[in-house]
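In the part that follows, the structures are each spelled out as structure tokens.
Each value in this text was obtained by applying a stated rule to the coordinates, not by laboratory testing. Predicted model, so just to flag it, every value in this text is computed and none were measured. Cβ atoms are built from the backbone, for glycine too; each structure is taken alone.
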Structure P
Amino acid sequence: MRTEKELWELVLSGQDFFEDGVCTWIELMCDLDIITYDEFAFLKNSLYENKPKDKCRAYFWQSGELQSRIDWINERIKQLEEQWK
């Protein structure tokens, strides 16, 4: 399995697959065999464990808004990079 950082970078490269949320974004990438089911589950778990601290509803960001999700993924990638320094 690829690392979390590699997977989030892959998700960012597939922005055309975004519809309305990160969960459906990565689920579609799984359905298209871009990521495996285990990688999908891993990313979904990471999303829930590292969600924005003030968010508790189904959509952590406004439904359908891509940029806030890109910003969060980029921030998560930076966090992962910092862990390995």
Structure Q
Amino acid sequence: MDNLIERVSRAVENIAAIKSKQARVDLLKMIKNVDHELNNLNKESVECRRLKRETAKYQEIKKQATKMLEDVESYITFAVLLG
């Protein structure tokens, strides 16, 4: 989970460096969705600690958040290349 949070922080820094205002706005909306998914992951981690194991829901949310973050990182790269 900490790795995902660090990656989101780096993504936000990279988004700030993008010159296109529209691209920045769109990417920040995408980051907002990733952040929402991380909040869901954090809530589910409470249940995991209670059960003392990772639940299937936790693993699914983590996989979804990772996929969403990979997509955002790809779009950031694309936006940087477009200039």
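Laid out as a table, the results:
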| quantity | calculated |
| --- | --- |
| Identity of the structure behind 41 (criterion: relative contact order in percent (Cα under 8 Å, 6 or more apart), calculated), options P, Q | Q |
| Highest-scoring label, criterion being FRET efficiency 1/(1 + (r/R0)^6) of positions 11 and 43 (r between Cβ atoms, R0 = 25 Å, to 0.05), among P, Q | P |
| Identity of the structure behind 29, 10, 9 (criterion: semi-axes √(5λ) of the Cα gyration tensor in Å, calculated), options P, Q | Q |
| Parent structure of the calculated result 0.60, given that FRET efficiency 1/(1 + (r/R0)^6) of positions 19 and 35 (r between Cβ atoms, R0 = 25 Å, to 0.05) is the read-out and P, Q the choices | Q |
| Label whose coordinates, when helix-only ellipticity at 222 nm (-39500 (n - 2.57) for each DSSP H run of 4 or more, over all residues; to 500) is calculated, return -31000 (choices P, Q) | Q |
